[in-house]
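J.: Right after this note come the structures.
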Structure P
């Protein structure tokens, strides 16, 4: 029997994500990280919610991916389940 998959989640406060084009760029950058399972972007709240495998992904990788597309992010809530 397989052990249950652990899951982590993070909420990132985004800056520089002012339109749908920037949101798409951030979403794409985050989903390219191996181990990221889901990404939800809220332009209204300027947040990204990311579900990921904590054995594969570290929160700093999420931050770096957002920076790579010319935006910035501050980690608000990392968690492991």
Structure Q
């Protein structure tokens, strides 16, 4: 059994792997690849003792605060002040 820290690291690496696969997927395979991303996201939330509804609620909050991608507006960079 993988210890928690190792499991978290493995899930984070798997998330990147699955996201890259989704990025490269043809349209006909995109749903399958997105399902894999979702599976890893749910496992990562669970290992951090977060319910899935907590993640969805945070997504909603951020969408209200910052907007979503439905208007095709993307933030390209953020300047950090020190």
Structure R
């Protein structure tokens, strides 16, 4: 029973991450073009790895939003340079 719950939790986490990254990518691409969208997706994935390394428990929607905020900050710094 706990294995099914773990798989469901993993699927929910994967779905939340996918939705958050997808929305971020589409927004950056619409505003700044595909090159910045690709760089920002890499920033998002790097931030996700850092957050997940620090937080070994289940992530929340808030964690995925925090990752997007970190990637957005990196985009802003890149655009200001």
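Values in this text are rule-based calculations from the coordinates and carry no lab data. Here the structure is a predicted model, which means the values were calculated and not measured.
J.: Have a look at P, Q, R and say which one yields -23500 for helix-only ellipticity at 222 nm (-39500 (n - 2.57) for each DSSP H run of 4 or more, over all residues; to 500), as calculated.
T.: Q
J.: Taking relative contact order in percent (Cα under 8 Å, 6 or more apart) for each of P, Q, R, which is largest?
T.: Details: P: 45; Q: 24; R: 31.
Checked P, Q, R; max of relative contact order in percent (Cα under 8 Å, 6 or more apart) sits with P.
J.: Thinking of P, Q, R, which structure, once Kirkwood radius over Cα pairs in Å is computed, gives back 13.4? Write out the running numbers ahead of the final one.
T.: Numbers: P: 12.5; Q: 15.0; R: 13.4.
The correct label is R.
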